[in-house]
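So, here come the structures, one by one.
What follows is calculated from the coordinates using simple rules that are stated; it is not laboratory data. Given the structure is predicted, the values throughout are model-derived calculations rather than measurements. Cβ atoms are built from the backbone, for glycine too; each structure is taken alone.
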Structure I
Amino acid sequence: MAFELPPLPYEKSALEPHISENTLNFHYGKHHQGYVTKLNAAIEGTDLDGKSLEEVITAVSGDSSKSGIFNNAAQVWNHTFYWHSMKPGGGGAPTGKVAELINRDFGSYEEFKKAFKDKGATQFGSGWAWLVSAGGKLHVTNTLNAHTPVEDADATPLLTMDVWEHAYYLDYQNDRPGYIDHFLDNLVNWDFANENLG
């Protein structure tokens, strides 16, 4: 069964003024849809057809002959996770279990924020910044291009921020740090992070 573009959890205008409807028209409507379309074409009629997205990603991770399948599958997964990592009226300090763990593992929300901003701002080229749980602790990490914590059986992704230029360029031009500030202060969905803690 072919993969489909999952619906956004909000209207395309719902993240304004921090992320514009224009950006989502391209980012979700063109980029994310493009990954879905290319993935379906690449796996049709293969032994990967009918597998879950996570199964496809782990099956082809590290296999250079299947890098096209990996890139599209991982980008479908990463983008779906990213849309849920934001919400209208989000941002600011977390609450609930994730707040306790951030204070335990980073010392304070401000220290977490510094680490997360640094990972996002210093990711060379395209990629992602992540908050993950691994080995009983929270960690901030980044991945290049399409890479994803789904490849690591020991890591549980809690939230992500897309730092590919297409995520922010129409709204922020080359001001990636400004986009990161808006993500953390106005968009991040801590409810989603708490859900992912299980």
Structure II
Amino acid sequence: MLAIRVTVPVACFRKGLAREYLETERLPPPATCYGFLLSLVGETDRRRHLGCRICPVLVGEPHTSVVLRRVWRLKQLPLSSKENSRPDYQQLLTSVQLVLWVESKEEIGPDPLLEARIRTALERPEQIDRFGGLSLGESTHLVDEVGFFRAHEGKGDAFLVADDGPLTMPVWVDHVGARDTRYVTGRLECVDLREPPPLERMPRIVAAW
């Protein structure tokens, strides 16, 4: 199992049902973390590492603020029509600090597995062929730092799978419609940063076939 640390100066992990008021989750859903890791290793095939497990852990408490911004929604053609944009309020998090635990034993794709590719990206970045800014969430929410997490004393809030949990987060997002989006139920639990979470409680990335 591999743990990496990630810091993001400004981010919004938009709640799935948020519309006029764009609320944010306290930490990124597993599907968002998966997309970030694919970008980190330069992978463009979303299905390449299906089956891996990713557990986000929030370290500390980011500051929450609200901004008024222009939001685009497709209501009519052409895309540039003024009917497709409107001002909406959005919650933002600042100074987000995360630990991402990654486990690749259950991946269904060929080698190298995601864990190995992340190690290569951090140890030998010159071997990675990728493009664009590295972001977590929206494309404008760029990552400041990413590196190996060195276990130390401290605690964080982890999103762990639980059948009776109060939170539902996506492990796969259908970017065309909502029908094929896949979710997992869980809860935020305070965990010791020196120990990895139980494997069976780490969210697993699965997709609709």
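Structure summary
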read-out	value
Label whose coordinates, when volume of the Cα convex hull per residue in Å³, for residues 105-168 alone is calculated, return 77 (choices I, II)	I
Entry that produces 33, 25, 15 once Cα extents along the principal axes in Å, for residues 81-128 alone is calculated, selected from I, II	I
Label whose coordinates, when mean count of other Cβ atoms within 10 Å over residues 25-32 is calculated, return 23.8 (choices I, II)	II
Label whose coordinates, when FRET efficiency 1/(1 + (r/R0)^6) of positions 89 and 113 (r between Cβ atoms, R0 = 25 Å, to 0.05) is calculated, return 0.05 (choices I, II)	II
For -3000 (helix-only ellipticity at 222 nm (-39500 (n - 2.57) for each DSSP H run of 4 or more, over all residues; to 500), calculated) the corresponding structure among I, II	II
Relative contact order in percent (Cα under 8 Å, 6 or more apart) from the coordinates reads 25; which among I, II	I
